[in-house]
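Next up: some structures, all given as structure tokens.
Just so it is clear, none of the values below were taken in a lab; they were calculated from the coordinates. Quick caveat: nothing in here was measured; it's all calculated off a predicted structure. Cβ atoms are built from the backbone, for glycine too; each structure is taken alone.
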Structure 1
Amino acid sequence: YSSRRVREAVRETGYAQALAVGNGLARRAQGPYALRRVTVRRSTDAAAFERMVRGRAVARAFARDRALTKGYAVVRRARQARRLVRRPPD
């Protein structure tokens, strides 16, 4: 997962760049440790790959993936909140 803590660890380890899934085209404003990338699947044909490389229809191609990613992020946060609530007092 791309978080501030992960990006700092990557930088401190000496890497110059790191990728985040994002399923989109990288932009300068993202910084070198959270560059977006696109997922190329076994089912991705040459025409779809060319559209992605040229930056056409990238958002549409990955709309379902983004919705699933956001949904799973909600699940992860809910699980974390539940663990914090259930944690016994010190």
Structure 2
Amino acid sequence: AASFMGTAPAAAVGDAAGARSGRPVAVFSMVSDLGAIVGPLVAGFLADAFSYPVAFATGAALLLAASAYALLRMPRDERVPAPVAA
């Protein structure tokens, strides 16, 4: 099951992007790999320099900020009214 943790989200991004899915999948993969490398380094530094609660609080704050940014930047769906039978 763990082997699908990298491919399933990338496939979902590719499906959502449609025909021009190369760039979104590449950006998703790059950012995921960067987070997997930099995240533990930064969290370890914060835990050593301050404390574990500071490291966890910083991670939680970044998660909330990224979620808010994603929700605000998400394109709005245009709703088309269903035809009414006469």
Structure 3
Amino acid sequence: MVARGEIGRVQAYCETDCLNLFVLYLRWAHLTGKTSPEAHDAAVDGLIRYLGAERLARPHLGVFVDAWRRATESRPAFVSRPPRSWPDVAG
């Protein structure tokens, strides 16, 4: 992609790769007791809202948050009881 001058695609891929790692880190921090359920959920909620706010300027972030939401139909993104619902960030 770089050789073809598709720097925007490379950037989008790298950003979404980092987002996946960050979401994984948030869950790891919760599961290992480094963060409380409330802190985990606050971080997830903030990330979802940020991605929703950026979706028009950076469409790949909207694609990411939409795919994440679909994935949580079988595995919830939030861990507190009762679990939070997804913020409205539809595009």
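Structure notes:
- When Rg and Dmax of the Cα atoms in Å is computed for each of 1, 2, 3, the one that comes out at 14.4, 49 is 3.
- Which entry (1, 2, 3) yields the derived value -16000 for helix-only ellipticity at 222 nm (-39500 (n - 2.57) for each DSSP H run of 4 or more, over all residues; to 500): 1
- Across the set 1, 2, 3, distance in nm of label points 7 Å out along Cα→Cβ at positions 22 and 46 reaches its highest value in structure 2.
- Among 1, 2, 3, structure where relative contact order in percent (Cα under 8 Å, 6 or more apart) as derived comes to 20: 1
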